[in-house]
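Right after this note come the structures.
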Structure I
């Protein structure tokens, strides 16, 4: 056995032995989490991996950093062939994949060019951190240093590969050997070597630099935020199969043996939530789009996920070994790592989940921690006390009498299901549409549209109760489930099949969450139905004589949760004389109004008001009317125009705009 092989064997055993130790260590950390089945629907999961992981779909949403990361990712995927070849050469120095023939020519050509591409991409990444100083990359000094180390290691790898290949060509009298084809390496060989005499020596030097850097790199990763190199593919594979939307886990509140509801510490998280912590790239895309973070609130979605990893690394070894350390064990994830204020700042807009390139599920963790605060500790903002009481007693968020729920419909010739259940649609009016004086106008406008189109619909009247969305997002799962199950019982009693609603929160809950409780219905949003009625010529529209300029605000629960972006815009586009202006942040990048996740019923005492931030963006379009399709959004945007002294700008629901233009 030669010295080369002997030394390599020692390095190989140590490197892969240490890597195996660390991978096993982290795998054991996942085992402290709660069980959760993420092994179903293999085909859909593989499709997700191809799209998000290999296709880099989410990464490419960033038009500058996206392509650079794409090149680095695919460079390393392709470099795996060269790495395997180099490892085999450690045991058999003369080995190559040359026996693949012309396929090897293509492989070597691609690797040669990707050496250059990756080098340029790494230099661009360093430029973004140290010269352009992109804000989200400056937030964490340790993370910035970590990224720099990894980028430098990648730069060493690609430089060593080019050096290795060019030296090999020089040693071979500036000729390719066999089927290899490396034009860039050949040019470099011609520049740096006058003769091939030193080629073999430099080849050995570069080969060792290449292999040692690779081994060092892979063993650095388990201690780095770049551990996602190992975990991103499985994390994407095990992602929830509900693209864009978030459906909370159903808690078994009847489990008499349950000692904990929600999450207080890492052992209460699921194994997937812990995996999220170790997969986070700390890129900051989630925090960059977070409405709370953008307006000076204490919440950073990135910090939430990173804190999960840090707390796991601290506590998991003790749990695994069954050891006690009072200083560590007396602390908890909630309170000591993640403050209550952070959790209550979340609007559940889903922007963080939507942007995350490795499909971390921030909302799962946040809602589970809220559940602990409400169900286990009764620790929540004071203004939620009357909200919870009203939901429980009056079945709406306010103190309105439940018997007045159908008062808005008096004189409109609208029947209830109790009077006659023979109808195509149940119109789920929602709490705002039933009680809020401003949004009652929307209910009436939409009812007028359906009546004009000859749509047979009914309402539940006093049998309708709050859909439970607000209580669920605030962590009050007990109250949410009570409302949901009572509504399901009522709907099933009448054999309801199709539901239409003007509230995205009701829409999302009825469509995506009620199936957990035995409620399976075809649910459409009023913009979907209005769009359908226009296209089927069941309603006709007049020309807008004022040639109104309108900007449309995307509701988070309609857009990111349910991918309804086009229908509202197509509706407005059907009105001749209306000019639709888009805000800077629109569609799946739309900015939250600030009311979701129960924030509608809490004050903003820190930083800039989210609704003001969004309203400013709407005002800057030059629009005369702000169109919305959500009662929460309407309230927040109306308050925003008042705060900005822009009350001349009207805020209208799409149903109102269409009702005004009915022939």
Structure II
């Protein structure tokens, strides 16, 4: 089929099928038209075949056919093809030289994105000798000038004008779920221009987004250091159409039928039980943990105040437990339920892999950002396994991301703040691998207190022998091995995902007076618990430090949990029962990890600072003893004298030795010679 015939047939197709769409696009100010590939196939299979085998010429013919139609305004229409046949879908790793010049369709994850830069597509030159105008199309990467003029002049032509279009390069990586065994994900560059890099389209291609790309595969010459061209070529896809493949919670499409089913389920009296049973049906027990996970998936409401301060709505949960307790399975399951779920493991992740890395952009030059897991999971869930195995420097990258939900990058002249509105579910093992049933739980969590304090709920998962429980668990696990297909959740995963997405999209619950008072009364009661009128702890003489059972961070956590509980019922109002549910969960966690046996009270300092109020009280007493003895004896104080004075105040020898070690590490005291200490 020659070019003229092709243009004529395409003109017929546009007149028959999509003239109304074309007129609407032009009148609304758009310079592009979406055409369904299946419509072209139905109209003329030969045209469809031409589009696949020689897309560049066919698309130009289609655009010329559009320009011959009488339009409301003069414009150059770009054609964007949608709904390409499955036969054209190809994995990045399967791209070969036979595909060069053909129309391909692939799916992947955006890992890197360059800045939008202008690119020359055609240039108008003038001959200084005869004044003739020469047009040169700029197809290659290198800028081309006319070789000679008709008058015989060679070189040094003056540029009259040049046509520029916006251009951008993104790096597409294979989806991790499509990989097998030890395969490494392959990457390919995608070249975008014109309307594909408009501010609206650009949001689809942010690092971390899953996208579907249709375009022509082209070879790019590799320039050697000597200046010549290499015999091997690089590959690049010049995109014709790009669309988002994966939505976050706020982009999941919900049909009218789905909405009807969702509203019907929300009116069920057993809605909480059904959701809890559907979170991880193959894992036995852990009802409180599963209930917390349901609330975490629902999330609280993010609030932005007039002073530009935002309060996060995402609920962060930490599971600390014995090995083989099913923590990793819970994390894997949650990463499957969440529309934008990421699973990473502590030993194999770095700070840059979790947050963002600055890498050199070889295609357009300069530097660009490569998103890490927390940025990739923006408006989704990031599951971090084996958190205790991460290095302290890598864990430090989490502090800002968990509380402020932003990431500040200042590297290689790039100063950027990335959004990480990500719900974090983390799992870790106790310090010695397994919990000591007689020790203090808070002291066995091998994570810095500043990081632990950013989690709303902390669940210790203990694997203790219990004949009745062990029999039920064994029966459950063996039944799953006998018939793995039999375990079905009450709500199918696909529908559960839609239910959660609908709640997060549509429901913005507000605290009622009853719910607010319930939380306020609990907070005030907890703060005043165990303290006497003179501020002493439990009224014991000599105690000057007051235990803090709960802080403002837990107050905010209660609000988030109560809002999430209301979202489960698809309610616009947070009722008193929602506040009670939140209080029950928080109290359960605090009793597990924040209980101080010495004072018999919940002490939030065990979690937030790593030192309980009773420990801090003893540290103050030892400091006072050292100061008193310094006045009597002098600068160098024998440790035996400190032990005697401390014994009189009810502090054991082992506690004194431990406190002195802490004071040495903090630089408050030093040991001038064995058996003696001095204040700094």
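What the table shows:
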read-out: Cα extents along the principal axes in Å, for residues 123-450 alone derived as 98, 58, 37 - corresponding label from I, II; value: I
read-out: Comparison of I, II - label where Cα Rg over 2.2 N^0.38 Å is highest; value: II
read-out: Structure from which 9.8 was derived, mean count of other Cβ atoms within 10 Å over residues 323-330, options I, II; value: I
read-out: Parent structure of the calculated result -11000, given that helix-only ellipticity at 222 nm (-39500 (n - 2.57) for each DSSP H run of 4 or more, over all residues; to 500) is the read-out and I, II the choices; value: II
read-out: With distance in nm of label points 7 Å out along Cα→Cβ at positions 75 and 315 derived as 4.0, matching label from I, II; value: I
read-out: Entry that produces 26.5 once mean count of other Cβ atoms within 10 Å over residues 467-474 is calculated, selected from I, II; value: I
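Taken together, the values in this text are just the output of simple stated rules run on the coordinates, not laboratory data. Worth saying up front: this structure is predicted, and the values here are computed from it rather than measured. Cβ atoms are built from the backbone, for glycine too; each structure is taken alone.
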